[in-house]
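A short reminder: the numbers here are calculations on the coordinates, not readings from a lab. All values derive from a computational prediction rather than experimental measurement. Cβ atoms are built from the backbone, for glycine too; each structure is taken alone.
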Structure P
Amino acid sequence: MIAPPEEFETERLRLRRLRLTDAEAVYTEWARDPETTKYLIFRPHTSVAEAVAFARRCEAEWDERADFTWIIERKPEGRIIGCIAAHPADDKVAIGYVLNRAYWGKGLMTEAVRSLTSWLIDQPDVFRVWAVCDCENPGSARVLEKAGFELEGTLRRWIVHPNVSAAPRDVLCYSVVS
């Protein structure tokens, strides 16, 4: 079982454990935006209350050591611009992420993914870090490729992205292995 740090620092970012006090910023910075949440597994939040419920769930999952979610802040102003999560299962860890669309194309998510993946793959009990992205989401695929992930293939009808379709969609599967 992994025991990740509550905080990571990169050149431009600070990744820190998501807390209930972050809920309003989560809502205003990305969770309510239909374009930013297009390929997520939930619909855009329609109220701060939904972001509060999300933050509570993230705190509980961290405390239970089930899942780990970090807020992504831009240094030095500390503005919350997204989040990144690790979902461990035995010797494998899936990651997922979301970034405020105002920051797309600047290499910020690649920086966050590299930092988290580097720490994860260095853990003695982790042999695989992996992620999926919708086949129609080239930006996310590019993040994974730039972060050193290798494309393994397409998982057909793998996950529902309710903002795109009610039916399961094909995704690209990427990984880093030790």
Structure Q
Amino acid sequence: MPLLDREGLREDVWVPAAIDATSGTHVLVAWEQLGPALAERRNDGKIGVAVPNTIKIDELRPFFEAIALISITFPGFGDGRGFSLAKLLREAGYKGVLRASGPLIADQFSYALFCGFDEISLPEANAARQPIAQWLAARKLITNTYQRGYGSGNILDQRRAARLRSPA
């Protein structure tokens, strides 16, 4: 699966535990395997966890310091719960890498970055349908949002401020 960050394609250093949990220093495990993986971790190894977009923040919070990557699974591009989860994780103080994993579309790239994601892991079919150049162009298209807390300001606050500045 191609891995994309705000600069473009990058190499994925995380090895899925199902492939080989012992060879890499960056091991990605499923949520259900996190406890055993942390218990067996070598001192120099980093642990990442793949979680469903339905997980609760309070379930992840005790592991913030122990996990270097949280990969949030998106079952489809129309299921936006992962965006909310990423925003909540950042607000709760998670400082590690946040990865969106699944069939997102280029139009969602800016929003994913606004929500706190650092990178997106795309299925091959999605990467073939929308080349990386299209993703990078889309990243620059959306600069304003309607929701507060995403980016430098939202459209509603800008309109309200403009009304206050204009003479009645």
Which one of P, Q has Rg and Dmax of the Cα atoms in Å, as calculated from the coordinates, equal to 15.3, 42?
P
Highest-scoring label, criterion being distance in nm of label points 7 Å out along Cα→Cβ at positions 8 and 160, among P, Q
Q
Quick check on the output: 1.2 is distance in nm of label points 7 Å out along Cα→Cβ at positions 16 and 48, derived from one of P, Q. Which one produced it?
Q
